[in-house]
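**Student:** Next up: some structures, all given as structure tokens.
Computed from the coordinates by the stated procedures, all read-outs in this text should not be read as laboratory data. Bear in mind the structure is a predicted one, so any value in this text is a computation, not a measurement. Cβ atoms are built from the backbone, for glycine too; each structure is taken alone.
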Structure P
Amino acid sequence: MTTHYPLLPLRDIVVFPQMIVPLFVGRDKSVAALEAAMEGDKEIFLVSQLDPAEDDPGRDSLYDTGVVAVVLQLLKLPDGTVRVLVEGKHRAQLKAMEAQENYLVAEIAPVEELAAEGPEAAALMRSVAEQ
């Protein structure tokens, strides 16, 4: 099952499910993607760039896995940038991307989450919690 979401490439940050994080967005395509998300169901696909210095990343410049997120709050600043608060919902695989109007759209497929069960998983969780 594939679905389509506005695409927001991220520099220097990875967003995970259940994370609530503020982002400062300045690129025109990114601002347009956020506006498209706000006009729809407020969901957007966030994926990190391989090279944060690249201004116009293509498909080969993005990681394969990102997160579908919900826009909780959007504030347009006087300098034209946008401050947005997003909450990661679930991981997804980036299958393709296409330009639509003035922003990018991601075609994604859900990633199956593996349940951490059993004695080995419990031991690993205790080990991490103790550190």
Structure Q
Amino acid sequence: MTEIVFEITRWEEAGYDAGDPLHLRPPDGPLLARVLLAKRYTGPLEGEAVGEVQTCDQQGYIAMERITGVLDGRRGSFVLQHGAAQAPDGAPLQFGWIVPQSGTGELAGIAGSARVAHERLTLDYVLPGD
């Protein structure tokens, strides 16, 4: 597994509910929002990402981001899909993976799983020929 640090460089949120451009909370239930996201990765992965996140207040999110850079000496890009929800007991329920066939350049064929938590990305991945 490879642990990578990231910094969020853009977080631009827009509310979904009732076409609400003011991000007002709906009368019942959590606020749904769409976020445009950018990140900078450092460590074994040096690069940047752009993507979109859909949030449900603090209770859950799902994200797709295209990461472009150099991973352990190999240049290219891949798409990461990840998300989480909060269980009734407060424990996080997380998932994440590299989208199959999304790798380009020297990262073509990359496959694996991911975990995102507290400005850290943990990747468990394989590349053809490894």
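**Student:** Please state which of the structures P, Q yields 0.75 when FRET efficiency 1/(1 + (r/R0)^6) of positions 7 and 31 (r between Cβ atoms, R0 = 30 Å, to 0.05) is computed from it. Intermediate values should be presented prior to the final figure.
**Tutor:** Numbers: P: 1.00; Q: 0.75.
Only one of P, Q returns 0.75 for FRET efficiency 1/(1 + (r/R0)^6) of positions 7 and 31 (r between Cβ atoms, R0 = 30 Å, to 0.05), namely Q.
**Student:** Quick check: 0 is what I get for helix-only ellipticity at 222 nm (-39500 (n - 2.57) for each DSSP H run of 4 or more, over all residues; to 500), calculated from one of P, Q. Which structure matches?
**Tutor:** Q
**Student:** Taking FRET efficiency 1/(1 + (r/R0)^6) of positions 71 and 119 (r between Cβ atoms, R0 = 41 Å, to 0.05) from the coordinates of each of P, Q, which one would give 1.00?
**Tutor:** Q
**Student:** Thinking of P, Q, which structure, once relative contact order in percent (Cα under 8 Å, 6 or more apart) is computed, gives back 20?
**Tutor:** Q
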